[in-house]
Structure I
Amino acid sequence: MNAWTGLAAGLAIEELETELLLEAIFQRFGYDFRAYDRAALRTRLTQAMRDGGAATLSGLQEQALHDTRAASRLLRTLSVAPAPLFDCVGHAARLRAVLAPSLRGWPIPRVWLAECAGVGEAWTLAIVLAEEGVLGKLDIHATLANEEMVAAMQDACLPLAEVEGAQQRHLDSGGRGRLLDFFEIEDGEDGQCARLRADLRRRITWSQYSLVTDASFNEFQAILCCHALSDFGPVLRQRVLRLFHDSLARFGVLCLDQPMSVADAHANTYQAIEGDRPWYKRVG
């Protein structure tokens, strides 16, 4: 066997191991990553192998099927990574300039954070909309496929230093005053931590929801999917874009982590909103 044949055989084995692992995750835990982009998955699976000390994907599969902690670690690695508060100043500024004005005309607007990047993303949105005067009549639905992560979000608390470190990013995005004014400070096991004020937390509903398998569950005036679309393979991407179209009110706004192409589902029903991230208004 020459080097090229050996390399091809190795890649074929890796692909087979990947398919078997993804099928095992689906059959054992109900989480479906089978239609995800393989390049994106390969990066995360490599990290999962490193974290678990597994030499092969087959070894990683054995760990996940026989060790609940290993399974939890793997599923978290495959899920959207948590984002810090105000992690993208430009995006937070666009929430003020694009999203907030679009919501003011609706009597009870609903925003869907699809595959939300944790409390960092959800709390950033709540703070921005509170500052812009539209949170008082708003429902934010933050969904994640991973049920364990949803449960963790319900009572999450961030280290005080992390909130203090986001102060300048908050100001740079157009924020006003002290970021800590939006938080309640508590004593935790590892020192002081900060939790979003109760009046703001009440505007956020966390729930388990799979973009891969679940149907539209409400009509929204805005849908934000800022971290997941790039992970999806072409078939799943079209499925999710159709789902968003079915869930978005006419003249609602859609924010994605990847631009639409003319070949995407329902692309002709959207009008692009200029800026540094793909924002669209549904016009058809």
Structure II
Amino acid sequence: MIYKKDANFPYPLLTNTSPSYESSNFILDVNLEENTSNYRFEINYQIDSGFINDLIENQQALLILVIQSKDNKFYPIRPGKRYIEIAKSRISISNRTVIQLHLQSKQAIAFGDNFDLSSFYKQFKDEIVVPKNSILGFSNVVVFDGSTTKPLELFEKRVDPDLKSDISIELGSEMIIINYKSEKLQFNDSPMSNRLNNPYIYMGLQKALYKFIMNNGEDGEVDVEQIDTPTDNLDMKLYNLMRKKMVEEVSIDNIDEVIYKISDKILDRYTAAVKELSSDGN
């Protein structure tokens, strides 16, 4: 369960609002990344209590990430582990997902050596023993309001009757521009217009990623995790998108694989739209 308010426990509890500890910070920050198959929750937390940190380090207490969306999921966090990766088939992420970090005892915990407690407990802390599998503390709640990685916002569409070809892909300072010779090529008369334009999106991503590699790499490849943030605005957008989608490397040889990861299966959605139109026609 998620604790959204102070709860009453018969022993000292570490929370951000608890009076049990002199310094009661238990602060959680979560960053969500995703690719086609997995979610990755990057976990950063701060616990001010040395006593509690020692329990975690000595594996006497366990951190558990609680993810509440359409259902509740619990994921143990090993000491030193700063992220968990979960297959999308195993978890449902809605536009209102709540996350909290719990601290649970793995054995009976004696509080006699807990010098971080407030003065209220100092007279009788030697008598406090918390049973195994008890909650020792919980963090603030992090609310996730949906993914911010929207690759199609990289694109702008224009119509230019003077084009010498039906379609022209242009790389602007911040956007990938798809120029159409005629509005008919945009399928605007179809409710599936966006999906039917996906092959052009694919072409634009190929061209932009090729330029990204030329601008930021050597020998036709870029280590996305190691390079500095690009100064070119379009490259910076692609860089941030690839980091969000957990792309570690982009090269001339794996551009199509990278597009698959960052574009949420745009060709699958195009194929589905064509099949649906064919079915309606029949």
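Here percent of Cα pairs over 24 Å apart was derived from just one of the structures I, II, and that gives 55; the source is I. The value -7000 for helix-only ellipticity at 222 nm (-39500 (n - 2.57) for each DSSP H run of 4 or more, over all residues; to 500) was derived from one model only; which of I, II is it? That value comes from structure II.
Out of I, II, choose the structure whose coordinates give distance in nm of label points 7 Å out along Cα→Cβ at positions 18 and 226 equal to 4.3 when calculated. Corresponding structure: II.
Match the computed value 34 of percent of Cα pairs over 19 Å apart, for residues 74-137 alone to one of the structures I, II, and report its label. Attributed to the structure labelled I.
Highest-scoring entry among I, II, by FRET efficiency 1/(1 + (r/R0)^6) of positions 178 and 234 (r between Cβ atoms, R0 = 30 Å, to 0.05), is II.
log10 I(q)/I(0) by the Debye sum over Cα atoms at q = 0.16, 0.24 Å⁻¹, for residues 106-161 alone computed as -0.53, -1.01: which structure among I, II? Value -0.53, -1.01 for log10 I(q)/I(0) by the Debye sum over Cα atoms at q = 0.16, 0.24 Å⁻¹, for residues 106-161 alone corresponds to I out of I, II.
Given 9.7, 25 as the derived value for Rg and Dmax of the Cα atoms in Å, for residues 218-257 alone, which of the supplied structures I, II does it correspond to?
So the calculation was done on II.
Laboratory data are not the source of any read-out in this text; all were calculated from the coordinates shown. These numbers come from a predicted model, not from an experiment. Cβ atoms are built from the backbone, for glycine too; each structure is taken alone.
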